[in-house]
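Visitor: Below you'll find a set of structures to go through.
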Structure 1
Amino acid sequence: MSTIIDVSHVSKTFGGVVANKNISLTVEKGAITGLIGPNGSGKTTLFNSIVGYHPIDAGSIKYEGREISAMLVPEIARLGLLRTFQQTRIYGAMNCVENMLISMPHRKMRFLDAFRRNSRQDRERAEHLLEFVGLYEKRLLRSGSLSFGQQKLLEFAMALMNEPTVLLLDEPTAGINPTLINGLIDRLIKANTEFGITLLIIEHNMRVIMNMAETIYCLAHGELLAAGTAEEIQNNQSVIDAYLGAH
């Protein structure tokens, strides 16, 4: 495998509060990588820095060898690096197919123009991906009527609509009915194995991340505490003391 994301000595502060301090990690192309840590450990801040929401104070972030730390969010997205959020960002008044179409970068224009210009191919791809995440039967329902777990599946499908190379997922199983979690895990793994999408996942559900990720990084107090395989992380006393031992 080759490195697709290289975070080197990254630091970020907010009004004197240190969110990330000298963090270095790598994500290998085609892999599933986990990012864990207690609340407030700096995981989401690091995600936001990688995709351009927060300019970093120090360090380097490279994507396929290219420095991206000074780039804007749309520029980074066009490179194929996207993220999802803890709280879903969907268009609740639109149906699922409409959400899929409007999520595409070249569709982010006036609403009517977007739907005049969408092609049959776009609609077929949207419906195929809705079927992939298990929402085909609900494709014409207003997305605001979906359960929170179903909205997360829709947001995942919307991200796939943009054909990402790397997808950063911020707590994908949080708030989801346990009956939906296994289905989501299966679809994440298929997106990785069948679509070739590299995944970097923040996750508090230890069962999920330990079973999925090949490499796991643990943050605590804004710093990198440990890195290794699931077995190594589970047996790391510093991780147990800082995070796992609290659950």
Structure 2
Amino acid sequence: MLSAVIITYNEERNIRRCLASLRGVADEIVVLDSFSNDATPAICAEFGARFFQHSFDGHIEQKNRALSLATHDWVLSLDADEALSEPLRQTILGLQNREHEGYTMNRLTNYCGQWIHHSGWYPDRKLRLFNRKKAAWGGLNPHDKVILDEGLSTGHLEGDLLHFSYYTVDEHRQRARKYADIGAKAMLQSGERGYSIQLLVNPVSKFIRNYVLKGGFRDGQAGWTICTITAKETYWKYKRLMELRKTNNER
């Protein structure tokens, strides 16, 4: 038995595609919503999802809360802007004997209508199918990840998890600024310090890594845009961290 688990907030443009891809794969669909004011609740009701609501207090916190609402131990955790490709659906359906406690899959991102195969965005391997009794969401907000209990093994599934990330470049910029702020606050809470040299070195190294070493140039104009905004997000994050630390020190 398999539970699909999703968190949402105003995802009416994405959630239908996500839920449709889970038909015939999941025995139940659990949605934890952060009080959407669009059509998200109604669309989830159409698909017979078990629908819950709770105020959002962080990606990691909300996703772990959603896991607790599943009735089956094995879960498939998706974001609302993701969907199973048909090859991945078939792989999951054919997984009769689960020899591992978790399974990874490659995530393929659609950026403003173009599938991105480089730029540090692919294969973007994600652990999304796992035994929730032996794993939890961790990492550093907003870049959460599933962490299996120590010593447990993972397998890899064929087929792509389709990620419909940004519909416009402006949307990407806005979310990058938001994530930079969230990331800076999480880094501050973890005790990380920000140094002036990081404002130069980290963004430049991130751009070189994604555009040159990870082949972002092969994605054309989209690759240049992605790698540039990603580098800027790194700059904004460390700049914000330094601002927050200065404010704390002045108190």
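Every number in this text was worked out from the coordinates using simple rules, so none of it is lab data. Quantities reported herein were computed from a predicted structural model and do not represent experimental measurements. Cβ atoms are built from the backbone, for glycine too; each structure is taken alone.
Visitor: Kindly point out which one of 1, 2 the value 1.00 was derived from, the read-out being FRET efficiency 1/(1 + (r/R0)^6) of positions 9 and 145 (r between Cβ atoms, R0 = 41 Å, to 0.05).
Guide: 2
Visitor: Supply the structure label, taken from 1, 2, corresponding to relative contact order in percent (Cα under 8 Å, 6 or more apart) with the calculated value 26.
Guide: 1
Visitor: One of 1, 2 was used to calculate FRET efficiency 1/(1 + (r/R0)^6) of positions 41 and 209 (r between Cβ atoms, R0 = 41 Å, to 0.05), giving 0.50; which?
Guide: Value 0.50 for FRET efficiency 1/(1 + (r/R0)^6) of positions 41 and 209 (r between Cβ atoms, R0 = 41 Å, to 0.05) corresponds to 2 out of 1, 2.
Visitor: Then there is this: Can you rank 1, 2 by distance in nm of label points 7 Å out along Cα→Cβ at positions 25 and 201 and just name the one with the largest value?
Guide: Comparing 1, 2 by distance in nm of label points 7 Å out along Cα→Cβ at positions 25 and 201, the maximum is at 2.
Visitor: If helix-only ellipticity at 222 nm (-39500 (n - 2.57) for each DSSP H run of 4 or more, over all residues; to 500) is calculated from each of 1, 2, which structure is the one that comes out at -10000?
Guide: Answer by label: 1.
Visitor: Consider the structures 1, 2: one of them gives 17.2 for mean count of other Cβ atoms within 10 Å over residues 65-72 as calculated from the coordinates. Say which.
Guide: Label of the source structure: 2.
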